[in-house]
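These notes open a run of structures that come right after.
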Structure P
Amino acid sequence: MLYHERHGAGEPLLLVTGFAISAAVFEPVLGLYAEHFECVLYDHRGSARSHGGRSPRTVGGLADDAARLLDDLGLERAHVYGVSMGGMVAQEIALRHPDRLRTLILGCTTPGGPRAARPGLRELAALAGGTVSERSPRAAALFSAEFRRRHPRRVRTLLRPFNAHPTPRAAVMAQIAASALHDTRARLGRIAAPTLVLHGERDQLVPLANGRTLARRIPGAELRVIPGAGHAYALERPHAALEALLTWLTRTREEARCGA
C-alpha cells in the first residue's frame, strides 16, 4: 500500500501531490482543511515514503494507484484535489474512474499536450531539483516575487516540506516521462464530475492560460484565480484558497439539491 495519512473528519478529500515531492507539502495548511474534510494524503508509488514499488511511467498509472488506495481505505467516493502534476493525476482519475469522485478540484495544473502554455526557461531550469531554499530558482518558481520579498521567514518555513523525504532518481525520471506524455485536452469534455479550477494569478511555472483552458473545456467547470499568488497559491494565500473551495462546494451542493 502507498504511504498515506488520514486527518480530520467529514467527507473524504483526496489530496494528490505534485512532481517528485512528498505529501508533506500539504502539512502547513492541513489543519485548515481537516476542519472541514477527512483529508487523505499520500506519496506516489516509488516516491518519497512510498519507495517500495516501481514508479508508473504514465499519469494514468498514477491515477490507477490513487483509485486502488481508495479501495484499500474503504472509501467509495472522495473529493479529489490535485495540485501541479497531481492535478494531471486528478484529471486521469476523473476520466478513468469517474464513479470515485464527488467533485474534482484542479490546482495550478495543465491539460498538457503540444498546445499547453509552457513555463519560461528559468522556470524549467528550476525543475532540475536540488535542495529548495528561499534564494533557489525553485523558490522563485513556487512563490510570487512580492510574497518572497515581504515574507522571507514564512517562505523558509513553507519550503521545509519540499526538502523532506527525497524521491529516488528513478522515480523522478519516471514522473518526468509521465508528465511529458500527459495530454487530456481532447478528452476533457468527458469529465462529468463538478469541477473547480484554482490557479495563482502570477503562476510562472504553470501559466494561468492552462487553467483557463481546463475551465473552458471541462463541462460546467468554474475557474477561480487567487489574486497575486504564484504556483504554490494554496500555501501563499491559504485562507483565500480554502474559501474559494468552500464557497464553490456549498453552491455546488445547493445546485445539486435543487436539481434533484
Structure Q
Amino acid sequence: MIEEINKLIDRYSAWLADKTTLRQIKDWVEITTPYLDRHNDYLQIYVKRHNGGYLLTDDGYIITDLNQSGCVLETKKRKDLLHMTLNGFGVREQGNALTIEATANNFPLKKHNLVQAMMAVNDLFYLAIPIVASVFLEDVTAWLDLNDIRYINNVKFTGSSGYDHMFDFVIPKSKKYPDRYMRAINRPSRETVESFAMAWVDTKGVRAESVAYAILNDFESDFSTTIASALLSFDIAPIPWSHRESYLEQLAS
C-alpha cells in the first residue's frame, strides 16, 4: 500500500511541475500554478530575490478581487477573519498584497503556503451566512456611528400577539420623525422579508407613531423589485445598502 501511495504522490508531483509555468518580468518571476480561483482562473504568484532569500507575493490580486466583488475587508470583523486566515499560513498582508519570505531550503513550503493562503482568503467570499450576517450588521453599525446617528441596538419589544420581536436598531423620535425601527437583512429573500414584516406588523399594533426600515445588503447578493414591493406593502421602507446615503436625512434627523 505504501508503494502504491508513493507512486500516486510522484504522479502528483509530476503533474504539479508539468502544469506550472514561469515567465520573467524584469526583476520578478511570474509563476502560474495549476490551482484555480473562484473565477476558474489560474492563480499566479511573483518571486524576486530579497535579503539573501526570496520574496513571494500575489501582487494584491486576491484582496483586490474581493474588493471589486463587493466583499470589502475593511471592518474589524473582516480584518480579524483575514488575519486569522493568513496567520495560519505564515503569510502577511502588505497593502493589498499577500506576501511571504523564503530561503532556498524552505522555498517549496513557503510557495505552497502562499498559494494555500490565497485560496483560503479567496474563499472568504463564500463566508458562512451567520458570519456574513454578523459582518453586515457591523458594517451598518459603523455607518450609523460615522454619521452620528443616535440609536439603541438589539431592542426587544412584545407585540400584540404577546410574542417578543428583536430589532437591530431603534432610532428615537425627533421633532421631525417618529421612532424608527430598523433591521439589517444580509440576504434579502422571501423568508427574511416575511419574518421582518410579521415582526413589524405585530409590533406596530402596540407602538404608535413609528416607522420601519429594512436595510438590505445588495453587495453580497442582488434582490428583486418584488422584495422591495413586498416590504412597502407592509409600510416598511427598503434601504438598499448601496443607496444608504439617500436615506441619511431621514435617519439622522
Structure R
Amino acid sequence: MERNTVTAAIAAALAAVSLSCGEKSAPAAPTPPVITVTPPPNVTAPTAQSPVGGQMMNGLTPTLTATAATVDVATLVLQYRFQVFNDGATLVQDSGLVKAPTWTTTVTLTPNKTFTWKVRAESDGWIGPWSATASFATPDPPPAFSGPIGDWERCASIINDIAQVTCVWEAVRPTNSVGDLEVVKRVAWLRRKDGAGLLIKTGGENVVLWQGYSLSATRMCYSDGHIYKLLGDAGPGGTNGPGFADNGFVDKSMYVPAIDPRKP
C-alpha cells in the first residue's frame, strides 16, 4: 500500500508539471511610443529698406539692405537670402546665404533698366517668408572720355608719387569723372608690380563703370586695402587736379587688380 501511494503521488506531480508546461501566457500589449509634437519656429519676414520705390542707383552693383528678421527659438541663428530679378521677371542673381540683412550684388547689372528684389531669413533648414518686393533703377552707362591722351607710358620711370600722377594727368587732361578714371587706371597700371589697382565704389559721386566694375574715379587701391586719392576737386566743373594723398584703408574685397587702360 505504501509503494502504491508514493507512485500515485509522483504521477500526480508529473501531471501537474506537464499541464503547467503546456500552458502559454498571453503576450504583453506593446507600450505605445511617446510622441512629442514640437511646432516649427516662427521666422518673420524682413522688410526691404533700400533701395525701394524705383530708386535710381549710382552704379551697376547696388547694395541691398533690409531689416533683420526674428525667430522665436533662441538657439537658431538666422541667415539671409536675397534674389534680384530683371524687368522680365527673370532671376538675375541669388545671393546664397549671407550673415547679415545687407548684400551687394556681384553681377554687374544692365544699365538703364528696372530691377526688383526680395529677401528672406533661413536657419537650419527652416525657411521664413519672403519680404515684399522692392524695386530700383540702374543708371545710363557713362559717356566715353573724349579728351586728349598722350604719351602716358613715359611716366613709368618717375619715382616721385605726385610727379608721376602729374605726368599722367598732363597726358590725359581730365575734365570730368570719366577722365579722372583715365588718370587713375593709368597710374595703377604703371604701379601694378607693387600691387596697385582700382577701388570698387558703388555709391556717391565720381563713380565710373568700366570693365564690369563700378569704380572710384579718383582713388587708387592697393592689394592690402590701402587707398590713395589721386585727383582733387573732381567731376564736371572741377579742376580735377593731380595729387597723391593717403586716404586710409578699406576692406580688401574692394580692391581690383590693375587692368590695362587701353581696353575699351
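Read the figures in this text as sums done on the coordinates, not as results from a lab. Model, not experiment: these values are computed from the prediction.
A few remarks follow.
- Comparison of P, Q, R by relative contact order in percent (Cα under 8 Å, 6 or more apart) - largest value held by: P
- Looking across P, Q, R, the calculation of volume of the Cα convex hull per residue in Å³ that yields 254 traces back to R.
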